[in-house]
Structure P
């Protein structure tokens with residue numbers, strides 16, 4: 001896989017072949033970056049289920065000032081560390097966490113602007129994830145939550161900002177209602 005746009009355009013990202021991961025296709029990554037471009041500049045971007053890290057690396061390439069990549073699969077973390085080194089990123093730009101998502105949310109003190117959610121389908125409910133995010137200390141007043149999924153879900157406590165369908169994938173961008 002290659003980063004498709006921005007500062008690191010065409011840089012190779014490894015990790016697309018880890019069992020249990022589904023890397024986001026390049027046309028969907030490109031569409032996603034276009035959808036969130038206005039939010040990226042200077043942002044702190046969290047990919048809670050990072051897999052290869054390609055989405056977070058795209059965000060950094062397109063203007064995020066810092067990315068946080070969390071995953072609970074050691075092979076994914078190992079590949080993300082290689083990708084970080086290959087891009088010559090420092091710890092102020094790229095933070096890597098190896099925790100179950102709920103433990104990460106409980107312990108993290110970092111406030112984030114953008115949260116990207118593409119968890120293992122059917123293993124963890126978005127409702128459970130959203131509830132854990134709301135109980136955490138990571139939210140700013142204007143934090144957006146991006147959900148990549150294969151089905152539409154309704155969340156009464158979230159305000160839908162944007163929604164797009166790409167083949168069998170949906171991308172939803174939400175804010176938490178206050």
Structure Q
């Protein structure tokens with residue numbers, strides 16, 4: 001069971017936490033007790049459910065699953081022109097430039113990278129270029145180095161998840 005929900009609200013950070021609380025209640029977790037792993041990743045004590053949260057701009061994303069996962073959402077906005085060359089591996093940068101060097105494609109790759117580091121709990125403890133992900137477009141899923149990835153996208157945003165479960169789940173808008 002892997003489920004993802006997204007909302008758009010002015011205070012996206014608050015919305016992400018409220019969405020997690022709401023979904024945990026729906027799964028019978030009335031008073032969640034949280035712990036933190038050594039790398040800083042928050043987890044539910046007891047480990048029956050795993051979760052991941054993300055927020056960017058007005059977008060908030062919450063993922064729940066039976067196994068560890070990571071999710072990320074990013075608002076699409078232009079950045080420094082050299083950021084893609086700095087953040088993407090050679091393989092990813094070639095894919096990005098072949099597709100026209102659009103910021104939306106950069107954010108698709110970036111959310112896949114962020115979902116991976118959230119899955120591992122390591123955060124960006126190394127160069128983003130050294131973290132390679134599958135080359136997916138929104139709506140696509142794929143396996144990479146024994147993990148499953150899925151990308152989503154819409155007007156002004158990109159999102160992704162990474163985990164041990166095949167991500168056949170739809171992204172549900174609340």
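Computed values, structure above
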| item | result |
| --- | --- |
| Entry that produces 25 once relative contact order in percent (Cα under 8 Å, 6 or more apart) is calculated, selected from P, Q | Q |
| Structure from which 0.65 was derived, FRET efficiency 1/(1 + (r/R0)^6) of positions 36 and 124 (r between Cβ atoms, R0 = 25 Å, to 0.05), options P, Q | P |
| Source structure (of P, Q) for mean count of other Cβ atoms within 10 Å over residues 28-35, computed value 10.5 | Q |
| Structure (P, Q) behind the derived value 0.99 of Cα Rg over 2.2 N^0.38 Å | Q |
| Structure from which 1.9 was derived, distance in nm of label points 7 Å out along Cα→Cβ at positions 52 and 164, options P, Q | P |
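Every read-out reported here was derived from the displayed coordinates using simple, explicitly stated rules and does not represent laboratory data. These numbers come from a predicted model, not from an experiment. Cβ atoms are built from the backbone, for glycine too; each structure is taken alone.
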